[in-house]
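What follows is a group of structures, each given as structure tokens.
Any read-out appearing in this document is the output of simple, stated calculations on the displayed coordinates, not a laboratory observation. Every value quoted in this text rests on a predicted model; they were computed, and no experiment measured them.
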Structure 1
Amino acid sequence: MVKIERLTDSVKLGEAPHWDPEAQTLYYVDILGMSIYQYEPATKKVSKASVGLNLVSFIIPVEGEKNQFIVSLGREIVRIFWNSELQDVRVIEQLAEVEQAPEFFESRFNDGKCDPLGRLWAGTFNTVSEKPLDYPPKGALYSLNSERQIQQHFKGLRLSNGIAFNIKLKAMYFIDSGKGTIDQYDFDIKAGTISKCRAIFTLSKHQISGIADGMTIDIDGNLWVAIFNGSRIIKIDPRKPETLLESIQMPVKQITSLTFGGPNLDELYVTTGAYKLENEDLPPPENGALYRITGVGTRGLPATNFRFINI
């Protein structure tokens, strides 16, 4: 039986949970709070740090380097040092900056994730919208390899979001929230290229309100998708287009992302938001909190850290 448990107090816009199996620790961010977070389930301790005066949308540990992480800062990707015990945080180096023309000054990175070789994939979007959650097609999807080389794969995105990989099927799953679909690409992991986009799930065909946001994959190859403004998480089978396997109702409206964690990778950690849209207040402590869901009947795959090695 599924059990939903609130773990923390509220933040403004929680996002990008990343489970570190070695440390048995969850990392995530508060985008609007411009902060990075660490949650230790064993002690229930929450640590927080500010990296600067810019929006941070993901945090991913660096493989083999203690207290080092890759984070986004606006349109930059940087490497940081963060010792939560000493409250010591600082930028080590800038790895990339994209979309530097004046027309992109209101753009920023959003979701980011590493493929199984440790290559970072992250997309951007333009934050100026005429109405809530309706962004212009000015975003792009990028990858950053171990040699600090950044590559743009395609542009025209409205709201770059969830990413997941299935190496057995040579597939990358991707969400542009503005499309209303969850898409699949053919993925050449060695070359680091994607091709042949096709929709595998359409929210409107299943009367699902809200937008698809963050995403993760389980050991069975099924996708778990956070539905922002829709109060739910959906489980779909990407091998059977338009197949909805399960829907979990959440006690809050803005479900932003999720990942598997815990000693057996059988617990879902879920970030949420308290972002004011159309004058609707979403009060604490429920809205914007971190949640854990147990009893989901499957396990996830270990998240990949960023790797500074030759690919």
Structure 2
Amino acid sequence: MALTVGTFNLNNLFDRWNFEGAVDVLANGTGSVPATYTFDDEHRRRLQLDGNGKLLTAKKPEDTNRVAERLLAPDVDVWIVQEVENVDVLREFNRDHLNGAYQHVMVIDGNDSTRFIDIGLLSRRPIGGVTSYQRTFHPDVPDRPIFSRDLVEAEILDDRGRRILTVFGTHLKSKYVDFKVPDQAAAEAAAQLLRTQQAETIVRIMASRMSTRQRYLLCGDMNDTPDSPALVAYEKAGLVSALTAPTEVGTVQTTVELPASPAWTSTFKESGQPRTFDLIDQIWLSPALAPRLTGSFIGRRRKLARDGTDHDPAWISLDL
């Protein structure tokens, strides 16, 4: 059986009307939030601010359309997607922008109380059991759940309801540090430590759930490179990176010199620094699944800065 599985950060796929909420930020002294609203349905009039008091808004229609084009182009069977607000918006996205291409849609609300971004799943194959590990703790951090978003486990089934693959999807702590933080270095170190603890917890969970003989994979936005100190737990656990030599699909329209290796899904240009190209969207295979890999791919953006999202989708083909 051939199966394709991918990961794609959709970049703030929010519900146009899902803005219910934290207006107490204004009462606490925050300045006004200027906005203009046009409501076609008075019964769906809901407003929401993020954890920093910023009004949440939907993606621009042209960006949403472009993300949909990029997602549909590879004809992937199963997508793990990041930065989705809720299951309703993913269902709407599937219905209105993907032409209902995916019969099975899943999102579980996770721990992100600042940006409200969750992990979702789009699948043409039936989905079996789905488990969220958002209430998991790391022994060094016993006072709060270790995942700032979530780790989700999902069973992919054949037409007879038999499990053919287990997929773990996640979105680790970002490297972003607010410029208003007084000690930038300390904040960056804290973020790296959290990513490290999250990766360690993922490995521990997978070891408790899976045997070395089972076929499973881990994918998502890791917010770090595969060889980073934060993600060293993956290779130590025997996982195999599926994207060491991916095939590029599409071409970036730019005059900027691109890296020789196509193994990158994100690029960033810090002021006064050279542009970086990093593989932060990753797919890791269990030892039993690795021999089943028949191809790995990255769908290349058209515009270097962003193309509906600032991530490129990555996917693999498997012979199961």
Structure 3
Amino acid sequence: MRVFVAGATGVIGSRLVPLLLSAGHDVIGLARSPSAGVALEKLGVDVVHADPLDHAAMRRAVRVAAPDAVVHLLTRIPARIDPKRMARDFAQTNRLRTQGTLNLVDAAHQAGAKRVITQGLAYAYEPKRPGLATEDEPFWHHPPKQFGPVLAALLELEQLTEEAGGLILRLGHLYGPGTIYAPAGAFVRLVRAGKVPIIGRGTGTFSFTHTDDAAAAIAAALDRTVSGALNVVDDEPAQVREWLPVLARLLNAPQPFRVPEALARLAIGSWGVAFMTRLRGADNTNARLALDWRPKYPSWRQGFAVELAHGKSAS
């Protein structure tokens, strides 16, 4: 199968491309500049150069590539995000999820691609409902202001994907190489420094996804006709008050202190507080069944331990 990967050099794309090549797929990677495509070319990837926000350029690039499937993993997320200015920090990613998705979906259609797979989020579900969220449940009805534009962009991405008969893989909190949870990642550096508290009761529920598990789910989805949305997350959703102390222990970092929500809101805003206290975990049952997919790391406990051990051995 010929697979066009937009975002081939990103944290998921860099894990996906070797997996696809090892499975015998022909991979075409989208690169914004010649320098970005050098590493891909060394792997044996055909590289095309185009701006995903340029409609005509994307049509030309995908038409020349003539793929059977198009995978959209494009983001432009800063290494460190200010939750009080999330709308600003995600502005470029929001455009890639809206205009970029429109351009890719249209280009895929014009080129005759039979499969479109896009990257969504599994932690945007309405937090007022109980239990783990399945794919049929609504997203956040009245999100904090800074998350509003991000959610709107996600909804548009999903609508465009569904209209194209494609599949949205809703990923959890990504960890693994190149993420904020990597040994040199921004979040891990803060935890090492003892600068990440448990806010309020620490009741935000996180569903984690290792980058290798995200890549494996995409690879599995290429050979299946399932459409709509699937939660690609691990088997053990956990509240902040549970996983953050474990992460601190693995790092030999100070145990997180506690901060009242009102005080934290002054520092990180309403979205930062909601992120740590109100998020809802996601159920991965449908992804396991529809894709015959099983996470390499069923729990973040295993994944964190492995990733951080690798970081220690490399240091």
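When helix-only ellipticity at 222 nm (-39500 (n - 2.57) for each DSSP H run of 4 or more, over all residues; to 500) is computed for each of 1, 2, 3, the one that comes out at 0 is 1.
Thinking of 1, 2, 3, which structure, once Kirkwood radius over Cα pairs in Å is computed, gives back 20.5? It was calculated from structure 2.
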